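Listed below are the structures to be examined.
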Structure 1
Amino acid sequence: MVTALTVNIGAASPARAELLLRWLAARPEEVFLLTETSAGAGTTYLLEQFRRAGYAVVKTPDVGGERGAALVSRIPLLQQQPAALFGGVSIPGRVAVAALDTQPRTWFLGVYVPSRDRTEAKTVRKQAFIGSLLDALGDLPAEQHDHLVIGGDYNVIAADHHPRHPGFLPFEFGMLSTLESRGFLDAHRHCSPGVQAHSWIGRTGDGYRYDYFHVGQALAATVRSCTYLHETRERNLTDHAAVQLSLGVKAAALPCTDPTESDDLPLF
């Protein structure tokens with residue numbers, strides 16, 4: 001069994017990054033897909049602690065104040081982010097991808113889609129990122145496409161989301177419908193049909209499902225569970241719920257140590 005977890009860390013400060021590290025280190029998952037990473041001290045501390053403990057870490061640098069995505073794994077990586085596959089994504093730091101040493105082979109892709117407001121510039125930026133990501137996925141070789149696990153904060157909702165939030169545009173609904181049309185399984189919908197999950201709660205108390213796991217069609221039969229964990233919000237680790245995915249595949253393991261025990265980096 002392989003379990004993975006995705007969570008938006010909200011560009012964590014050093015103090016909150018330490019709390020997140022301790023929470024993640026106690027988790028059972030082999031793979032973490034972290035979103036809304038930053039170039040700040042908190043993300044640096046968090047990822048460096050995992051590296052020192054023997055975890056495999058994939059992170060494209062966040063430049064120009066961008067937020068991004070990172071992949072942290074206790075499973076050996078067979079291939080890190082190939083430029084030929086995702087180099088055309090409009091903001092490369094917002095994806096993190098690698099092949100994992102599993103049977104069957106799996107590829108994991110962490111994604112952090114930009115948020116937007118009502119301005120044209122941010123709308124165009126978000127649409128360009130989603131379009132370039134979908135183009136990159138469409139160009140994948142069949143084996144990688146069909147054995148791909150996608151997880152992260154997509155910053156979109158489904159057209160049938162409840163409650164129905166005004167203001168979302170067709171290209172945002174289209175991200176999820178395009179993934180479905182290409183054979184990617186929405187893991188939570190598959191495991192809990194008819195259940196509306198929420199991973200972020202707005203100031204008015206309305207819920208939004210922004211965080212997801214999708215799996216390629218060759219892995220659909222291996223999906224065992226997909227669950228939203230609100231402990232991260234309730235403990236103020238971040239303002240997003242985490243999402244846990246379990247797959248019935250076998251995996252090798254790295255000889256990792258406890259990342260909290262190598263805690264000799266300055267927090268501030």
Structure 2
Amino acid sequence: MNASFRYSVSAVRRLALSALLALLPLGVAVPAGASELKTIEKGTLLIGSDQVYPPYDYVEDGVTKGLDADVMALIAPKLGVKVRFIDTRFANLIAGLQANRYDLIASALYVTPARARVVDYVPYAKTGGSLIVRSGDDFAPKKPEDLCGKRVGNLKGAAWVPALQKTSDAGCASGPINIREFATSAEAAQALLSRGVDVVFDDAGVSQAAVAASGNRLKITSEEILFPVVIGIAVKKGNAALLSAIGEQLDALVKSGEYGELLKKYNLDMPTADEFKAALSESN
């Protein structure tokens with residue numbers, strides 16, 4: 001991991017903390033040590049998570065698994081606490097945090113200006129789209145512009161569908177992108193396997209899981225995250241101690257290289273400071 005990447009990660013955390021510290025009264029100290037960490041349930045970090053969204057959050061044999069479980073398994077021991085996930089539907093996650101049902105949200109929560117008005121974030125990954133085709137196909141699209149004239153499977157209501165339509169309108173006059181939406185990612189992948197579509201555009205992490213579930217009958221052909229979005233661990237507005245503690249431990253994991261290996265497992269990358277700032281911008 002090169003020095004510039006380490007700097008950018010530290011800059012992301014400083015941006016999150018500086019935004020919070022600017023709102024605190026003068027003279028208020030922000031404890032950073034794990035020994036000073038206060039949680040709702042002593043010795044345990046309660047985590048709100050919608051556990052029906054693999055590979056980010058899901059339950060297998062009664063155990064919470066996925067990216068968020070793996071992230072917290074790295075961070076929590078360094079804070080001297082155990083973790084307990086509280087399964088909560090996505091639409092209710094922030095309300096549950098505000099009601100003190102848990103200490104934080106770790107559930108692939110996109111960073112948005114509206115959410116940032118009621119929670120504070122530690123950005124820990126960026127996601128977006130990947131392109132999947134059948135393993136035996138010669139067609140190997142790298143970017144949305146390569147999809148002109150193709151039948152593209154998508155999750156119904158996915159955030160990138162309007163962006164794909166804009167790409168089609170702007171550059172595919174002779175052969176527009178044929179956007180087809182499916183109720184679930186699994187249905188889109190099945191349509192690809194049965195040749196109902198030519199390619200699937202899905203979340204990068206979900207795409208990685210789909211390839212594994214297919215027994216490698218599918219493959220990812222894009223080489224970078226498409227239409228990226230930042231995801232963050234969310235803490236209750238003003239909980240500076242927890243925000244700082246989580247951010248410091250994440251920084252240490254990134255510098256050691258351990259965190260980069262974890263993100264690679266999920267086909268994800270770490271956001272830059274500029275990407276986090278853009279995600280918080282009201283102008284987007």
Structure 3
Amino acid sequence: MSSPESSVLRRWTTPARPDRVAVLTDPRERRLAVTEILVVLTVSLGLRGLTSALSLLNAALQPVALNEQQVALNAPASRIELVDLAYQLAGVLQLVGWGALGAYLLVRAGFALRAVGLDASRPGRDAASAAGLAALIGIPGLGLYLIVQALGFSLTIAPSLLNDTWWRTPVLVASAAANAWAEEVVLLGYLLTRLRQLGWSENRALLLQALVRGAYHLYQGLGGFVGNLVMGLVYGRFWQRTNRLWALVLGHTLIDVVAFVGYALVAGHVSWLP
């Protein structure tokens with residue numbers, strides 16, 4: 001007869017795959033799982049989705065048209081250069097913490113990080129998938145933004161308003177990677193796995209995480225919501241079929257690096273950017 005200690009050891013050394021996870025049937029475990037999901041979303045992307053919706057409502061009620069208002073994704077927080085750097089790094093650390101929380105809770109639930117695709121077993125294929133996904137989402141996404149902004153349903157987005165300092169590019173790259181890490185780990189690796197444990201269908205879970213992702217970007221306007229909703233559907237389905245999370249983190253990072261660093265370099269030098 002096995003001891004409780006040996007059962008715990010087996011749970012940690014032979015982690016379940018998220019696509020083959022057993023549905024929780026114990027009422028107490030289900031309640032705890034639901035509570036955990038709500039807490040994670042409340043302290044991270046879910047609460048930010050609510051504040052984004054309020055931000056969009058506030059912008060819509062202004063006497064100025066949406067496309068005449070600007071929102072900055074990376075903005076200075078202080079006039080003192082080193083203090084501003086500290087603020088930017090604190091924001092990066094918060095995003096890293098959100099993703100780390102999701103990863104930690106998966107491990108606590110008995111899933112190794114390699115089970116959700118956070119391992120280095122397929123670097124070449126992950127990199128190729130990342131590049132393909134970045135192009136698939138990034139290029140149409142830019143076109144969607146330009147169209148919706150011209151129609152007046154989106155704010156003018158400035159991916160970076162940081163001053164041209166020695167640390168601007170490294171911080172923008174770190175911000176891009178941190179955003180990608182937080183969103184993909186929490187919404188895909190963590191949320192979709194936990195919803196599987198609750199018996200949700202793949203399509204229902206996919207739609208929920210895509211809606212949360214879209215809501216998180218509502219502060220950008222309708223274009224930000226629709227673009228990220230579509231991204232959530234595409235990225236979510238890719239993960240459901242492959243369990244390769246690094247490919248999605250890297251792909252998302254590429255999109256944001258091009259947006260953040262590219263904008264900082266070309267803003268004011270090209271006529272087609274609003």
Given a value of 0.75 for FRET efficiency 1/(1 + (r/R0)^6) of positions 50 and 194 (r between Cβ atoms, R0 = 35 Å, to 0.05), calculated from one of 1, 2, 3, which structure does it belong to?
2
Source structure (of 1, 2, 3) for Cα extents along the principal axes in Å, computed value 72, 38, 35
3
Entry that produces 32 once relative contact order in percent (Cα under 8 Å, 6 or more apart) is calculated, selected from 1, 2, 3
3
Match the computed value -11000 of helix-only ellipticity at 222 nm (-39500 (n - 2.57) for each DSSP H run of 4 or more, over all residues; to 500) to one of the structures 1, 2, 3, and report its label.
2
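Each reported figure results from applying straightforward, stated rules to the coordinates on display, with no laboratory input. Here the structure is a predicted model, which means the values were calculated and not measured. Cβ atoms are built from the backbone, for glycine too; each structure is taken alone.
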